[in-house]
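Nothing in this text is a laboratory measurement; each read-out follows from the coordinates by a stated rule. As the structure is a prediction and not an experimental result, all values here were calculated from the model. Cβ atoms are built from the backbone, for glycine too; each structure is taken alone.
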Structure 1
Amino acid sequence: MLVTKRWATKGRALPVLAAAAAVAAGLVAGAPPAGAHPAQGHPAAAAARVAAWSPSMTIGGPNFDDETLRMVVHSSVSGSSLRLHLSNLRGTTPLTVAAVSVAAQADRATAVPGTQHTVTFGHHGSVTLAAGAETVSDPVPMSVTADHNLLVSIYLPNATSSATWHSDAFDTSYLSTPGDHTADVTDGNYVTATTSWYYLSGLDVVPATARGTVVAFGDSITDGYNTPAGAYHRWPDDLARRLSATTPMGVVDAGLGGNRVLTDVPNIWQGIAATKRFAHDALGQPGVRDVILMEGINDIGNDAGPNGAPLTAQDLIDGYRNLIAQAHAAGVRIIGGTMLPDKGNTYYSASAEALRQQVNSWIRTSGAFDGTVDFEKAVVDPSDPAALDPRYDSGDHLHPNEAGMQALADAIDLDLLT
């Protein structure tokens, strides 16, 4: 019997947690220093590839011992010569991965027979990642189709410490009985289900037709909070499907629940401030050309200004300018998205609403971004500019439902990306 397990229960209007202090940097053969993205190690190679999937990773996951993790990867783009990314970036002890496999998903934790491939790292079947290190696999002779799923299985032979993970995957991962079950085709040995990803931080491909990668960067709204697990109806998923019909691009969802632009939060699951993680999570993606930014509502809702001071509009604008400067220094375009209304949510107050409106006005009119998307306009209640349209409200008056997510994706002028 399959048992569903949640490692972290968070009945919140909007997540407000953050990562602990940065861990010491470490190296592994073929892996870059902590904070660098392995796929960016050779510019020529990186330019030929695009990111097909890559969640932002944080500290604070559970421990494992002699278990195989089987995780679902939903590719945003078609391609071949797959490479998988493993991360111990937020770990505090070395991580040994004894075996990895990838296959097409048939159903749940069952693979399509005949599609299973062993994954190697520097031509070795196992790899050890130092604390703070990441690595990328050798190319796998396999293709994937956009909007389809792979199963990636990772065997962890030894007791681990707090996992580098993405807590709110809005997808299902499977944990095995003891032992190496990476070669299993059926799901009989996968007896526990969770809704997080562990250690698996990316998939890149040689694209069939795509030209570059766009990164959707934000908080829990971008992460897909309150959308059904396994439905792939986050707005970045919807954007990928829109692009596939015109000019395909790899789409990375770098949303992280509770994340803030300016400050960390004194907890561990929801990541360091956007200004700190942007270089790794957005600019480090293979083939990145564009970033779409929608973030700031957690700063406003928590009145979280720099150094513990109350937040001002100028503080948040300065944070955006920091991200813009980072993007432009890397030769990447950055598109600013307006923040969504939240009347009825615990974040809402008259002063917070005034601040949101002031910052949104700056996003629309300053010319600081390379383009803008008026996400607010796409989902606002026509009768109340401070509230979500009830048709698009998931119920907490802040996070859009599936129809709202589609409305956000539809609000993006694809010419901004092409």
Structure 2
Amino acid sequence: MSGAHNTTTAGPHDNSGREEAKPEEARRDEPGSAPGRPVVLQVLPALVTGGAERGAIDVAAALHHAGGTPLVASAGGPMARELERWRIPHFTLPLDSKNPLTLWRNVDRLSRIIREHKVDIVHARSRAPAWSAYGAARRTGVPFMTTFHAPYNFSGKSKRFYNSVMARGDRVIAISEFIRDHILTNYRIDPDRIRVIHRGIDSNGFAPDRVSPERVIQLARAWRLPDGHQVIMLPGRLTRWKGQTVLIDALARLGRKDVCCLMVGSDQGRAGYRQELEEQVRRLGLEGVVRLVDHCNDMAAAYMLADVVVSASSDPEAFGRVIVEAQAMGRPVIVTNHGAVRETVVAGETAWVVPPNDADALAEALGEALALDADQRAVLGERAMAYVNSRFTRDRMCRDTLAVYGELMAERAAGNGGEGTGSGGPRQA
């Protein structure tokens, strides 16, 4: 296929990446007759790391198990290898580009994939590739949907228009009620098109009884954790809005040297910000307390080392996967009071909730969390695990997303294609 490379060559597809004609043609003789088994093309910039990428792979695997046909298009990346496990076709296209000419060419490339693989639904997960996916879906007359992953900022009318593609779907998945409110506040869209589907975590992987002592010991040795020190952990890439500077200030106010604070996350090339953090640590005399330990590939084991997990974000979190994961591991958590926090924790029961950018309040909450005895920690942990496992599992997220696919398939079968048939959809406010 010109302009696309299919990385999967085995399984139910031949070496060209096209499905065997007979079963596909038989299924398509009556469009929409099998709403639970659609052909869905998910489109996103790349498969490197992140919540959108994780969600795309999880949903693709769930659709595969449900008997549907998942396809994924992106610029590629290490996570693409996970699709090979399920023999899910991946099409490598320059979907991470914002160049207008490339976006236009991607419309042609995606249109060819849609036609050749008889795609039923196009599902976009990021703005730049969403414009190409939107154009391709309208050109080919198939339903278009999006997952709205963040409260995208506006710096003018042009940026607002650029963002508006995420509100143009026949269905728009909001990853939290906070994001739903953001969409309704900033875009003209029929509320009935929005479905709130929280992100989900692997409840099998993020469970205390699934993490072996050997994994925890190995990580503790790699990080050279001092004996007898309580561990404070802030997971998240090193970027200013994640609040690392606020936590360092809070540690100075806490005034304890018998704790170890681990900031777990890559600087992703932000060397200047890393140096700023290191200088702040030196200036406040916290060299023996704070450690920047880079990316971790075994976060479940990492959480087991933590006595308290902190999310000090200065900007609202669209969902806050870290805090959900930490609660699933039974850890005490401290979060800042904005964004989706009101959905992902229960203040006073599963978490401490403090104002953003308030080092004094954060220091006070740290002192209280570190002072919990074993029984108190056990009660809090049980509450947190029960809360997360009843609301934020990967299985629930996938099931609800597949239900949205089913809605679109049923509408298409009934002849109510909506935006997928070229109605134009909502416009930005």
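Can you tell which of 1, 2 yields -5500 when helix-only ellipticity at 222 nm (-39500 (n - 2.57) for each DSSP H run of 4 or more, over all residues; to 500) is derived from it? Can you show the working numbers first?
On the way: 1: -5500; 2: -12500.
Of the options listed, only 1 reproduces it.
Please state which of the structures 1, 2 yields 20, 11, 8 when semi-axes √(5λ) of the Cα gyration tensor in Å, for residues 230-277 alone is computed from it.
2
Where does the value 5, 24, 35, 25, 10, 2, 0 come from, among 1, 2, when P(r) over Cα pairs in 10 Å bins from 0, in percent is the thing being computed?
1
When distance in nm of label points 7 Å out along Cα→Cβ at positions 78 and 398 is calculated, the result is 4.0; to which of the structures 1, 2 does this value belong?
For distance in nm of label points 7 Å out along Cα→Cβ at positions 78 and 398, the value 4.0 is produced by structure 1.
For which of the structures 1, 2 does the calculation of distance in nm of label points 7 Å out along Cα→Cβ at positions 102 and 214 return 2.4?
1
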